[in-house]
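Once you scroll down, you'll see the structures, which are given as structure tokens.
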Structure 1
Amino acid sequence: MSVIRRLQSDTASFSTDLRQLLAFEATQDASIENACRDILHQIRQRGDAALIEYTHRFDGVQVQHAADLEIGHDELQHALDTLPADQRAALEAAAQRIRQYHEHQRGKSWTYTEDDGTTLGQQVTPLDRVGLYVPGGKAAYPSSVLMNALPAKVAGVRELIMVTPTPKGERNQLVLAAAALSGVDKVYSIGGAQAVGALAYGTETIQPVDKIVGPGNAYVAEAKRRVFGTVGIDMIAGPSEILIIADGSAPAEWVAMDLFSQAEHDELAQSILLSPNADYLDAVENAIVELLPTMPRADIIRKSLADRGALILVKDLPEACEVANFIAPEHLEISTVNPETWLEHIRHAGAIFLGHYSSESLGDYCAGPNHVLPTSRTARFSSPLGVYDFQKRSSIIQVSQSGAQTLGPIAATLAKGEGLYAHAASAEYRLQNS
């Protein structure tokens, strides 16, 4: 049995085969839906008391008061100060690059004035309060802290509240250090749907936020889905994805390892290679077979590649770009000679990595652009997380007396056409000859 399926774009069934490969049914388990509904209801009704109960039940952490769940600034700073030197240096270097990149995204207010003195424009302001969910316990995702917190801080968010579960009281020092380095304002040792509910609705101890960002398990995703509308959310992310367009000029082992880099996330992750070179696809498959036994997460990679991976033979690189646009991947590597040649052909991708040395893993940690990206073909209509997700825009309208004489009749005519006569009168009252 092949370790990864092979497809060809010139077969009659290719379109159907590709759609089946990409299909991901994100059907929620009814038990998860019911549990999240009940948890959110209890948090909304009973606040701190429910939060304390759920934290004890799910994380094994017992406190008398919800305020005892806060992790103080001294502990955050201590975590940063006591990191091994190499980890601290890497964390600081990544933070500096991420912050620098996102500073270029900061939106600006603007106005313009028309000849009659009417001024129109846009005022950009940051969100007041944002909640950041970070997985905790044995899982260490300091990169998630940096990628979510730093854009919020660059945007000017007034208060950033981080929640992270601490099963049996286990606090991940890398996560806490990243919070200190990112300037997170408050950190609470809570997780799951109950943490999402506390951020969305508020409790006696935790103030409600305006938006919740950050990854989590199925319960966290369902809870975010349910509170959307009360607060904003970043996205409901699906399994991680990588798509590579290769002309055969990169070592096959490099491309195989890049496919592994997504496949090792979990069995549902998707890794796809497009190439017009059949011999190169053979070489990559051979590299996969040779390298797979050396991987610590070989079982996960093997199942991911077998179930959702593919090596696809295409006619040429232009066709590879068209297939890539249909797939609209989370991560797209263009591993070709002169990769920038093909950039203008790409319309849909979360992040685009150009050239043999631009491995997706660099984007995950330290290149600078955000690693929170649209999945499951949503790159067709959505974008990476950025500073703009933590800012909002208000329209500015200052109509001069002269401008009201021009705009009033237009507005009144359209309002009467809609049957809204108070609207029409409101505009006509300001006409000089009325």
Structure 2
Amino acid sequence: MSIAIRKLDSADAGFRDKLSAVLAFEASEDEAIDRAAAGILADVKARGDVAVLEYTQRFDRVQAASVAALEIGKEALQAALAGLPEARRHALQTAADRVRAYHERQKKECGSDGFLYREADGTELGQKVTPLDRVGIYVPGGKAAYPSSVLMNAIPAKVAGVQEVIMVVPTPDGVKNELVLAAAAIAGVDRVFTIGGAQAVGALAYGTATIPQVDKIVGPGNAYVAAAKRRVFGVVGIDMIAGPSEILVICDGATDPDWIAMDLFSQAEHDELAQSILLCPDADYIAKVEASINRLLEDMPRKDVIRTSLTDRGALVKVRDMEEACEIANMIAAEHLEISAQEPQQWADLIRHAGAMFLGRFSSESLGDYCAGPNHVLPTSRTARFSSPLGVYDFQKRSSVIRVSEEGAQTLGRIAAELAYGEGLQAHARSAELRLKK
């Protein structure tokens, strides 16, 4: 059975409205989910460990005498790592090494060392960069397990210098994923608790007798986790509110159509709300990709999920040319953007909004998900217009440094006093004037 994937043409009347309808996503605003998450958070804040245990039994069907019994010790994490087949252990370690190397380079290049400069009168101004003390990472454990998410969240935190990383991961029916635990060992996670959902977010945000309060919560989760993270922002920091995964492919029509079809599948298989879109100026090529989609789908273990995703939220879009494709890409501001073209850099130069860019025919998005090195925690739902990938900078904070010399206080004091009197703040003005020489 062929997929009824939506086909659009940028030359048609009403194209922008039709594309906007494809991009529309409002599930994260569900009021019932928000109310449920709010109730769970309030309960965890009030009753701590007792509430966490009750919700863990209710939602994950896991019974425990205490929250401490839900913690997995470092010995068990190392045992999980040692128990992996050699090829998988090697792949996990190699991916971790590449992710760590990338983020160590990022730390050097993104102003993580702070700065200080001296003015002529001896006044010193600058910025001090310090890591967060403790962060919590949420690792999904419902529909699938994501050891790659452990690496992408924990490693940049450790590279940043975070002292303690606490991981929470739901284990429905008590089933633990050994690869996730092994990833925690490799990434240097300090403590692991087998709890999930809004109750885990609440425990990390407010702290309980067993789980210490963190400074920031990062990592993706379901709609309840997203709603909970949104509500605790301000009590703790958060990375972002993650929506369904997205891929946008710009292709010049010369890549093997099977490659592009599979790249579209790679996001569609995440869940039914994931989005996969192709932009191409060649109508014949689009038809070839559609044929590849229909031919390859039946061999996919998650074909039902892929079919629903592509039918409900996917699109094959005919554009006038590659320049217009880039213009549309900037409007979409996708999480993952593949530019599958002979000279990808000339088109990448036209892109302003994308979570991550994959340039050239061999740069499949899946490599970025696992082992290329850059972080796979990316802004979704058009938030790439103003947000960035998770990075070392998300686990650091900056403090301004001001050391005014006696001479500098004579100049700055008069300026500050004049402005303070203009604002009607006499104490501000007098504070500056008291330091002026008589």
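Given structures 1, 2, which gives the highest value for Cα Rg over 2.2 N^0.38 Å, for residues 226-273 alone? Working shown, then result.
On the way: 1: 1.65; 2: 1.74.
Checked 1, 2; max of Cα Rg over 2.2 N^0.38 Å, for residues 226-273 alone sits with 2.
Comparing mean count of other Cβ atoms within 10 Å over residues 202-209 across structures 1, 2, the highest figure is found for 2. Assuming 2.9 is distance in nm of label points 7 Å out along Cα→Cβ at positions 266 and 362 as calculated from a single structure, say which of 1, 2 it is. So the calculation was done on 1.
For which of the structures 1, 2 does the calculation of percent of Cα pairs over 23 Å apart, for residues 130-257 alone return 36? Considering all the candidates, the number was obtained from 1. A value of 11.1 for mean projected area of the Cα convex hull in nm², for residues 34-113 alone, calculated from one of 1, 2, originates in structure 1.
The numbers here are math on the coordinates, done by the rules we state, and not lab data. Source: prediction; values computed, not measured. Cβ atoms are built from the backbone, for glycine too; each structure is taken alone.
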